[in-house]
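Only the coordinates and a few stated rules stand behind these numbers; no lab work does. Note that this is a predicted model, so its numbers are computed, not measured. Cβ atoms are built from the backbone, for glycine too; each structure is taken alone.
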Structure 1
Amino acid sequence: STTWEEYRKYFEKDRALMRRFQRLQIGEPTKETAVKILKGIKHYYEKFHKCIITDEACEDAVDYSSKFIADKKLPDKAIDVIDVACARLRLNGVVDGKIDHEEIIHEISSMTGISIEQLSQKQTSNLKTLEEKMKLQVFGQDKAINTITDKILVARAGLKSLNKPVGSFLFLGPTGCGKTETARQLAKTLGVELIRFDMSEYQEKHSIAKLIGSPPGYVGYEDSNMGGGMFINEVEKNPHAVVLFDEVEKAHRDVSNMLLQVMDYGTVTGSNGKKADCRNITLIMTSNLGAEEMERNNIGFGKSERQGEDDTALKKFFPPEFRNRLDAVIKFDKLGKETMKSIVKKFLLELNTMTVEKDVEVNATDNAIDYLVKKGFDSKLGARPLQRVIDDEIKKPLSRMILFGELISGGMVEVALSDDVVPKLTVNFKAKKVITETDTAQVKNEKTS
């Protein structure tokens, strides 16, 4: 017996040898046949491992392995799941153990890296609060978050097409409005990896080789690390990740053409023939298309800001077959002043998570927060100018206090606004602070929530 790869390598080259054999093709069995095979051989494993394997375990092994293990074939991968589950009970010293649904779920989780809650569909409470958790981290983009969470819920309910990714989204909007942050928080909330590709690194035609591997005859084709390409290797390692193509319009057109088969069939083939299963990834692309045109003011009376330029730029840049495969084009709005106040508080909370190990707590008065909003607000540039203001006005004096001043051994500081003619922010040392284990745990929980 041999595989197709070895057949072509050894048999097909020798015509005389091939003529003396009758080729008999044995394909992968169906799920029903695989279940019958497992039920037929399970008594061998029961005798060897001294345990009981239920019929439900055989059905679950076939069902879950075919759905979540893409790099092997039936019945081999289902048998492996059963065998490993039996061996684990035996190694743990369990006498007359029973292999049931829970044991199969546990092994599939350890093999694929997917959480047990997600596999056993007990994460409904987590999914129920998905939208709420996202809105606590990403401000002012409720419409965009609603669209994303609706698509995720449809997929998790088992109502999506089996041959497509969980979702294929294009995030469109001006710079600094939360597109990349939304993808980051989605991955964090779902408990999966975020695989990020910066598309400014893929501007040349030949850079597609970095994603799907070098063509035959080129350097890197036989490389075990890069032979399949970065995208294929990462998806193979993390088949349930959120994949982010940041600023996709900066990449060469061939990159977006490569994504057509990912969005349509849920697979991508490397130059060496290796296939990556993309049916369980969430594909997100971000773009600033039309943002530059919308910043230009109109001449004459009426609204000074232009509208509809992003749709025009989108249709001009992406061909119809690409746009037609997207599940949704999600437009991100410009950030308003009301939203900026929530973002200031988020940035200050992040600052506190950085300083908690140094026993330093940073608080800000309402006047200081209003000042930061006023100085850091830019409707065209989003939240990034605010981050720069916090770096200049708070982090610089705070760093000197931590290294050389009153905060060497920790303490509490207050960010306030001075009473000068031209008000400015002041960072004042207030008191020593003894941080208890409860406080540390609370800040860490806020950081991970």
Structure 2
Amino acid sequence: MKKFKEHEIKKVLPNSIAEELGIQEGDILISVNGKEIEDVFDYRYLISDEIITLLIRNKDLEEWEYEIEKDINEDIGLVFENELMDCLKSCKNKCVFCFIDQLPPSMRKTVYFKDDDWRMSFLTGNYITLTNMKEKDFERLFYYHLSPINISVHATDPEVRKKMLTNRFAGDILDKIKRIVDAGIEINCQIVLCKGLNDGEILKKSLEDLENFFPRVKSISIVPVGISKFRHNLYPLEAFEKDDAKEVINMVHKLQDYYKEKYGSYILYCADEFYITAEEEIPSIHRYEDFPQIENGVGMLALMKEEFDEYFKQLPDIIPDKINISIATGIASYSFINGLVSRLMNKYSNLTVKIYPIKNDFFGDKITVSGLMTGQDLINQLKDKELGSRLLLPENAFRDNDTILLDDVYIEDLEKQFNIPIEIVGVSGKDFIKAILYEKENKDE
């Protein structure tokens, strides 16, 4: 008899069905309804029924069957080691633009992991290349109809894509996309644009090819390659300059208007970095529709400004207390943040906010986004500055639900260094205003 994959229970939720049955942390889930659980999709699918049977092995190595009658789709209260209930599939490509390959040595081990797991594309929005998907993976994707998924396309020209991914098997992207959309699954696409590799005519051809899959292709983002100072012995890449960015924007805007007229949606979007590099105004929120790729840096500034404008209208005419604080941000977003803060300072004479653009010495001066700020750069560049009573830092510089920066500097380390409280600020315009005007404990009032 085949040995099933087993899953250790890390937590039993209080007042749950599992707790009522006496299932405990450390027990092992062997099967549901006699079937093996490969990952979370099997688990969620099988426990959704009204009547289910769990096979559990307890700490005394005794196996017990629990027959459960419950409401359909009702959770039973088991929590496992990770949300996938399986090991992540790593990326086997050697992309010429991969930022992980541009990291310095001696960082924490987890930052070097290259995720290319199709299941995480559905669960967390990760972009995948499809190069490590086997037939069984496609069958499971179609069986569970996991839609949408996010695909790193980069180029549809087979030879160009093979070169960019350094993978001689990476050229069949259009065949794989066709299989996925023919199964009724929607996709969002990403193109990391590399000057001289997949821009210009290659980019136009990629977009023409992807148009054949509308409307299943819901969105396409064009994102500029990030270039750190640690590109030793890697493929030579150039950063986009002002005129290059303008050319990309002009092409995208023309295609947006064409798509809008023909398909009723703009579909194609530039990352905010292109507008910053080109020194052009960020488009209005209407240009981003429902912000399908905001997690990819597309439309984040437009949405923040809209939310700022709306909340700004609701602000009182005066604030009772004098406020003197500081904000640290990336070079790229400095002008944008400064514009918002200036409006607040013009409204309130007793408000002082100093904004410090942080040069990225850690990764190199071609990296200008706030999401890659490090503790070392913050300490070195702010140690002699007037910071006021509080320092605000953007949440995108921190790991998810954590207080640690990329170089393993914790927010507590910064607070000790500067001897003031530090607040992590969300990306919404409302959160931004509230963080400036109100102490942390008063924000929810």
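Supply the structure label, taken from 1, 2, corresponding to P(r) over Cα pairs in 20 Å bins from 0, in percent with the calculated value 21, 48, 29, 1. Label of the originating structure: 2. Suppose you compute helix-only ellipticity at 222 nm (-39500 (n - 2.57) for each DSSP H run of 4 or more, over all residues; to 500) for every structure in 1, 2: which one lands on -14000? Working through the options, I get structure 1. Taking FRET efficiency 1/(1 + (r/R0)^6) of positions 107 and 211 (r between Cβ atoms, R0 = 35 Å, to 0.05) as the criterion, the largest value within structures 1, 2 is that of 1. Ranked by FRET efficiency 1/(1 + (r/R0)^6) of positions 3 and 147 (r between Cβ atoms, R0 = 30 Å, to 0.05), structures 1, 2 are led by 2, which has the greatest value. In this comparison of 1, 2, the computed figure 12 for relative contact order in percent (Cα under 8 Å, 6 or more apart) is attributed to 1.
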